[in-house]
Structure 1
Amino acid sequence: RIGARARVGNFVEVKAASLGEGAKAAHLAYIGDAEIGAGANIGAGAITCNFQPGRTGKFRTEVGPGAFIGSNASLIAPIRIGEGAVVGAGSVVTQDIPPYALALERAPEVVKPGWARPREQGAKPDG
């Protein structure tokens, strides 16, 4: 079910799921086995992960009204994202998030200057 004024972007798959009134799912998202609350935003490339190997059946994802799911976030079901909660872009969320909370999951960025130095043709990379 797609609610009134809800918007589903290009290349979004909605399967066994519903989007509440005014909810938005940007392009390239997968929303499966989920309930998306009114006014919630699902960022580009975000997915609901509803299957876990070794466990029987699929699991549900609930996103509360007004919640914001950042681009390329993965919501690992079963999970509930509370009303007005924010999930940062690129986060992999595995536990329930309370209303109006911020959830972030990121590995620290590592920069290694000179690591990708130009190589002479035919030269083998250093071990």
Structure 2
Amino acid sequence: VSDGSWVYVKNRKRTRVDHYPLTTTPLRLILDKNVNFFRETKIQSIDETDELTSVTVKDTSSFASGSLVLVYDRIGKKLQQWVVVDERGRRTTVTLSNIENDISADPKLFRVKLPKSGLRDEADLR
């Protein structure tokens, strides 16, 4: 989940929520408020199969490390998946399915339980 400034990732193994500045992750390329894909990326590779096109890009800003792989359906030209590859080569894959257009998402989907820190117990990330 991202609030436009931070990315929150639920770490199920350690039962905690990790958070990172959006500007330090390749996700900035698709989640930032002002995206200029051609000015801020370098295309590393384009791979095609009969059904999919994969484009691997690297953020050219000095803040973000790693790369982002965007996977598109060749026929419908719709984003099907993205893969974040961190500076150590670890991959996090998000696959989109059963996509519905023109509906509102429940705001509860964008809430992350944060550890008690005295400041807040829950971040409302709408």
Across 1, 2, Cα Rg over 2.2 N^0.38 Å reaches its greatest value in structure 1
Given structures 1, 2, which gives the highest value for distance in nm of label points 7 Å out along Cα→Cβ at positions 60 and 76? 2
Going by percent of Cα pairs over 15 Å apart, for residues 12-83 alone, which of structures 1, 2 comes out largest? 2
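Read-outs: derived from the displayed coordinates by stated rules, not from any lab. Not measured: the values here are computed from a predicted model. Cβ atoms are built from the backbone, for glycine too; each structure is taken alone.
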